[in-house]
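Just so it is clear, none of the values below were taken in a lab; they were calculated from the coordinates. Because the structure is a prediction, the values reported are computed rather than measured. Cβ atoms are built from the backbone, for glycine too; each structure is taken alone.
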Structure 1
Amino acid sequence: MKKQSRPEDIRFLEEIPNIGESIAEDLRCLGIKDPQDLKTKNAYELYVKLCRKTKSYQDPCVLDVFLSAIYFMKGKGTKMWWEFTPERKRNFHIVSADIASLKKT
């Protein structure tokens, strides 16, 4: 699916930069069907919700992708998901306690 360059043109989750089929399915699993809904979401909360819903520890890069998608949908521009890794690493303490029991041993 072709990626869009403006949030207002997005009709499907897969049109958001950095969002592929797998992450789009994760978002749908969390109840997000309309890409515009991402404007009001918190990436850290979505990540914890996904971990809990799947009952498994999700790769932290998923959080980077959530951050990038929300950033884009809020009209802040396009950044590659890995550009959010430093932010995620600085703030991962926000979610670490919530997902500690799900971490793989």
Structure 2
Amino acid sequence: MFAIVRTKNRQYRVSEGDVVAFDKIDADVGARLEFDEVLLVGDEAGVAVGTPLVDNARVTAEVVAHERAPKVEVFKFKRRKGYKRLRGHRQPYTLLKVLAVTRS
């Protein structure tokens, strides 16, 4: 069974047992989270599409770790002008292990 979940204005496709990288969520490692904004649920029997949400659908997940993505470097320069700027950024994210996708 799989689902499409919306959180922090982003959508993620998840299945039971998957470890998915979500945008940073303020929760302790080992905490369980429930997502009730489920846009679509699918299994062998078929697909249920919400309008906009699927009724009584939930995704339960556990926080595995908080990490940061590899550095993205932004380099700006103007030739022959002596202008150079180097900026770096590492986006934080949270790894979640999906425990259950339920629809009643």
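Summary of computed values
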read-out: Identity of the structure behind 1.00 (criterion: FRET efficiency 1/(1 + (r/R0)^6) of positions 27 and 43 (r between Cβ atoms, R0 = 25 Å, to 0.05), calculated), options 1, 2; value: 1
read-out: Among 1, 2, structure where volume of the Cα convex hull per residue in Å³ as derived comes to 134; value: 2
read-out: Highest-scoring label, criterion being relative contact order in percent (Cα under 8 Å, 6 or more apart), among 1, 2; value: 2
read-out: Top of 1, 2 by distance in nm of label points 7 Å out along Cα→Cβ at positions 11 and 91, largest first; value: 1
read-out: Label whose coordinates, when helix-only ellipticity at 222 nm (-39500 (n - 2.57) for each DSSP H run of 4 or more, over all residues; to 500) is calculated, return -13500 (choices 1, 2); value: 1
read-out: Among 1, 2, which structure scores highest (criterion: distance in nm of label points 7 Å out along Cα→Cβ at positions 35 and 83); value: 2
read-out: Among 1, 2, which structure scores highest (criterion: Rg/Rh (Cα atoms, Kirkwood Rh), for residues 19-58 alone); value: 2
